[in-house]
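Student: Have a look at these structures, which come just after this line.
Every read-out reported here was derived from the displayed coordinates using simple, explicitly stated rules and does not represent laboratory data. Values in this document were obtained by computation on a predicted structure and should not be read as measured data. Cβ atoms are built from the backbone, for glycine too; each structure is taken alone.
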Structure P
Amino acid sequence: MKSRFPVEKFKSLTTPFYYYDINVLKHTLQTLAEEADKYNYLLHYAVKANANPRILSLIREYGLGADCVSGGEIKAAVDAGFPADKIVFAGVGKADWEINLGLDYGIFCYNVESIQELEVINDLAKKREKTVQVALRMNPDVDAHTHHHITTGTKEDKFGINCDQLDKVLNKLNTLEAIRLIGLHFHIGSQITDEKPFRELCKRTVEIQEQIAKRGVKVEHINFGGGLGIDYENPDQHIIPDFKTYFELFHTFFPAEPFQQIHFEPGRSIVGQCGSLISKVLYVKKSSYKQFVILDAGFTELIRPALYDAYHQIDNLSSNAIEETYDVVGPICESSDCFAKAVRLNKTERGDLIALRSAGAYGEIMASQYNCRKLPNAYFSDSL
C-alpha cells in the first residue's frame, strides 16, 4: 500500500535506510496486550528481533519485559528502561561476564540449557553470595516445520535439555545451593504459522510437567517462548498477527495450575510489519535473458533472503507504470546478494525508491559492514 509511505519526504534522505511506521507498532502492541491480558499472560519482548533504542523504549511503555540472549541485549534492555525483574536471559552459550552482568542487575530468571551451565551459574552466584532463579529450557522434540535454520525444538538442535536428561538435571539441581528452580522454558522455532506445532508443544509440556511432579517438584512459571509468524506475502492485508487465536490455543491446550504464571516471548510478531527497508535503484541492467534491478541496499542491510531464502514483498514507490519482470539484487560482491528473482514490479528506472516490506524483525539488527559499508540509518513515521 504505497500511500502508507511519505515518498516525497524519502527523497531528501540518503538511502538505504529503515523506515518504521509507529502507528502500526502501537496498534500491534495494543492488540497484543489486550489479548494476553485476557489470561493474565506475561510478555517478554525478544530483543534479538530489533534492538533499535526507539523501538525498545516504545515496547517498554506497553509494560512488556525483555527476553535477552546476550549481555549486550541485557544492557540495551536496561538502558531502554526495562525493569531488571522483567528480564529473562536465554542462550545456549552464556559467557561468564554475561552471567555476572545479569547477577549485577538482578534479572528475573536465567533460562538454562545444560548441566554445565547450571554449575557455572551456581559458582558465579556463590562468589557474590546470591541465589539465582532459573528455568530449565527443555527441548521437547517438536518439529515446527519451518526453515531448518530457524528450527530450535528438535532433538537434533543445539538448544535446550533433552527430555531423557531431565532426571539427571533434577538430581544435579539438588546439589546446587545458589540455584532456585522456578520454571520451564520452551522455544521450538520461528515464523510458525501452523497451530499444530504449538498444540504439540502444549502436549509435551504437560508430559514434562507430570514427570517433574513425580519428583515432588512444582514449577511456578511456564515460558512458551515465541515463534508466532507474520504474513510476509500479504503485509497490507494482515498487518497484525492473530494474537487472539494464538493465546486461545495455549489457554485451551495447556491448563495451567492455579499457582502457575504463563510467559511468552514475542519478537517478530510485534515488530515485523512496522518496518521497511527503503532503497534506491542504482541501475536497471538488461541482459539477453532477463532484467536486473540493482539497488543500493544489499544483504548487508537485509540478510534474510540470502540467509534463509526468505521472501519480502517488494514495492516500487515511485512508479505506477505497467509491470515488468525483474531480478532484484544488491551491490554486494557476492552471488547470494539477491533479494528475489522474477519479481513483478511497476516499470522501474534509475533513481526509483523501492520498499522491501515486513523488514522490522531481523533486518536492521542483523545489518553488517561487509564491503566496508555504513550501517543504515533509521527513521520513524512520527518524526519525519
Structure Q
Amino acid sequence: MPVQVASREEELHWIALTLVPGLGTRNAGKLISRFRTPQAVFRASRTELESAGVSGAVAQSIASGCSFEDAVVQQEKMLETGTVAVTLTDPRYPAHLREIYDPPVMLFARGRVELLQATLFGVVGTRRPTPYGLAATERLAGDLARAGLVIVSGMARGIDTTAHKAALAAQGDTVAVLGCGVDVVYPAENRKLADELAAKGLILSEFAMGSTAFPQNFPIRNRIISGMGVGLLVVEGAQYSGSAITARLAIDQGKEVFAVPGNITSKMSWGPNLLIKQGAKLVQDWNDVVVDLPPDVRRRLVDEGKKRLLDQGITGNDASSPEGQASLLSNHGEAARRLLEKLKPDASTHLDTLVEALEGFTPSELIAALFELEMNGLVKQLPGKNFVKVW
C-alpha cells in the first residue's frame, strides 16, 4: 500500500470515513484495502460497497455522505488544538501498529508526531499501585527512556502516569494513548501532565475530538499501546485487569512481554506473576528488557546512543583513540575503567561474574556503564548477558 501524508481535503475524507455510523475499524480497513483511498470509498456505489463486505445500512450511510458535516467540525477542532491526522497510508504511521490484526485507519496526534518513528516500548499497570509498584515503574521507565526507548502508556492513574512522568524526568520521550479524544483530559488531575506531553511528548488517540472516556474505550485503545511498540512491560495488576488484557493483546500480536515480579500475597502482583509463569521475561532492571529486544532494535538503540554522544562532542574515532577513551572514561567514571580492565577481547565474561569481581559497585552502576561502553563501540554484548572488549 503506497504511503503519503494526506492533504487537507484527503484528511477530511479520512475523518469522514472513521465517523461513518456502524462501520468499525476492521470494515474501514477492508474498504481501504479494496478501494485504496477514502475518496474512492465514498465514490463507490452501494453494490460495490456491499460486495466489499459492509452491510446495506452502512453502505447507505457511506453513499449518503452523512458523516462529512461532523468531519468538518472535527477538522476545525484539530486546527484549534494543533492536532494532526496520521492515516494508515501516512509514512509517519507506526510500522509495528500497521502489522496488527485491526490497526486504526487513522490516529489523532497532538505533539511531536516524529516520535511515532522512534523505538517505542509499552509500560502498563494498575490504577491502584502499591509503593513498590510506583518505585519500580519510576526506576524502570526512567532507565529505559535514558537507554533510548520511547515509553508508551495510557495516561491513566497509577502506573501509567508514573511511567510518563519518569520518562520526562529522565529527559526522555513518551507517548500517551488515550481512550478519549486528544483534547479531553482524563483523569482530570492529569491536566498538567497532558500539557507537558503535548509540548514535550505526544498524545495519541483513534477516538474523535471531544470523545468522552467511556469504559468500553479502554480495552480498544490497549491494542494500540501493545501494538505500536517492540515490547510491553507489566508492572502491577490484578489477574483480570486492564494491564493483563494489554499483555494478552501483546502476546497475540507476537510482541515480547516483560513483567516485574511482586509479592505473592498482593493481589496487584497476581497479573505480572502469572505472566512470568506463562513465559513473560522477569524484569529486575532495565537491562533485562534491552538484552531481550530483537538484534535490530538493540543496534538502533546503540546507534542512537552514539549519535547522542556525538552531539555532546565525542566522535566514534575519538572513542577509539587513547585521548578519546580517557575523555570517555572520565564521563563513565571508575566503573567503566574497571570494566575495561576486566573484560577481554578474546573471551566473553558473564554479567554475574563482573558483578562479583568488581566490588564497590552496584549491579545498576555496572549495567549502566556497560551500556554506555557498548554505545561507544568499546564493549560488545553477546547472547546470555556475556560481554567482550572490542579489539
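Student: Of the structures labelled P, Q, which one yields 11 when relative contact order in percent (Cα under 8 Å, 6 or more apart) is computed from its coordinates?
Tutor: Q
Student: Then there is this: Here FRET efficiency 1/(1 + (r/R0)^6) of positions 175 and 335 (r between Cβ atoms, R0 = 30 Å, to 0.05) was calculated and came to 0.05; which of the structures P, Q was it taken from?
Tutor: P
Student: Please compute FRET efficiency 1/(1 + (r/R0)^6) of positions 103 and 279 (r between Cβ atoms, R0 = 35 Å, to 0.05) for structures P, Q and give me the label with the greatest value.
Tutor: Structure Q comes out on top.
Student: When FRET efficiency 1/(1 + (r/R0)^6) of positions 47 and 127 (r between Cβ atoms, R0 = 41 Å, to 0.05) is calculated for each of the structures P, Q, which structure yields the highest value?
Tutor: Structure P gives the largest value of FRET efficiency 1/(1 + (r/R0)^6) of positions 47 and 127 (r between Cβ atoms, R0 = 41 Å, to 0.05) among P, Q.
Student: Something else about it: Which of P, Q yields 67, 31, 22 for Cα extents along the principal axes in Å, for residues 247-342 alone, as computed?
Tutor: P
Student: Figure out for me which of the structures P, Q the number -14500 belongs to, where helix-only ellipticity at 222 nm (-39500 (n - 2.57) for each DSSP H run of 4 or more, over all residues; to 500) was derived from the coordinates.
Tutor: Considering all the candidates, the number was obtained from Q.
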